[in-house]
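Below, each structure is written out as structure tokens.
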Structure P
Amino acid sequence: MNNDLERLSEAELANVIANAQRALKEKQHSKRKGVIAQIKELAASIGVSVEITDGDKPVSSRRGSKVAPKYRNPNNHNQTWTGRGMKPRWLQALIQQGRHADEFLI
């Protein structure tokens, strides 16, 4: 088999790999379905029902949501801060100059 693989071109090897990966996924999926069926059958035999999820964690609705900026640098309007996390350097510098953060609210 090793000699056979050495004779293949790069494209042919890539095709062999892709086919092998697809076959592996199909076998794993089939095996998974069989195991899930066994679990449900065993649970039913003792009068229990089970719900098996696909292993995906529920995605939080907050995930990836943007927070609107609350503060804007008066010297550079491209610099903003949401008010979360550490204060940006531009705001720290302005506060050290005796200014108040409320002055920069949007």
Structure Q
Amino acid sequence: MRLFDDIKTGLGQAMEYEKGKLKARTTTLTVEPIDHFRPEEIHSIRIQTGLTQALFAKYMGVSVKTVEAWEAGRNHPEGAACRLLSMTRNDPAFPQKSGIVTALAKP
């Protein structure tokens, strides 16, 4: 009966809102600006994850040459790559926690 009561309450609230007797709750969302990373920061983030350049490149969805260029300052990550770098900087275990990087057990 709880589900029925929840539906009934929701419908009652919808009718009250439609009649102008109830204000709708709103949530305002903001999106943080994209961080920009210096070469040494990218290198540090990669080292903290414990990944080689090759594994880090697979994790980031880019080529090894791209990671090399980022760490050497010849190129800079943009957009989604910066978002992923931010999440990884905030939690170096994120690659494993997210399931993107998995460890294989050795016998």
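Numbers at a glance
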{"read-out": "Answer label among P, Q for the case where distance in nm of label points 7 Å out along Cα→Cβ at positions 15 and 47, calculated from the coordinates, equals 6.7", "value": "Q"}
{"read-out": "Identity of the structure behind 7.3 (criterion: distance in nm of label points 7 Å out along Cα→Cβ at positions 7 and 95, calculated), options P, Q", "value": "P"}
{"read-out": "Comparison of P, Q by relative contact order in percent (Cα under 8 Å, 6 or more apart) - largest value held by", "value": "Q"}
{"read-out": "For Rg and Dmax of the Cα atoms in Å computed as 22.9, 68, the structure of P, Q it came from", "value": "Q"}
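Read-outs: derived from the displayed coordinates by stated rules, not from any lab. None of the values given here were measured: they were computed from a predicted structure. Cβ atoms are built from the backbone, for glycine too; each structure is taken alone.
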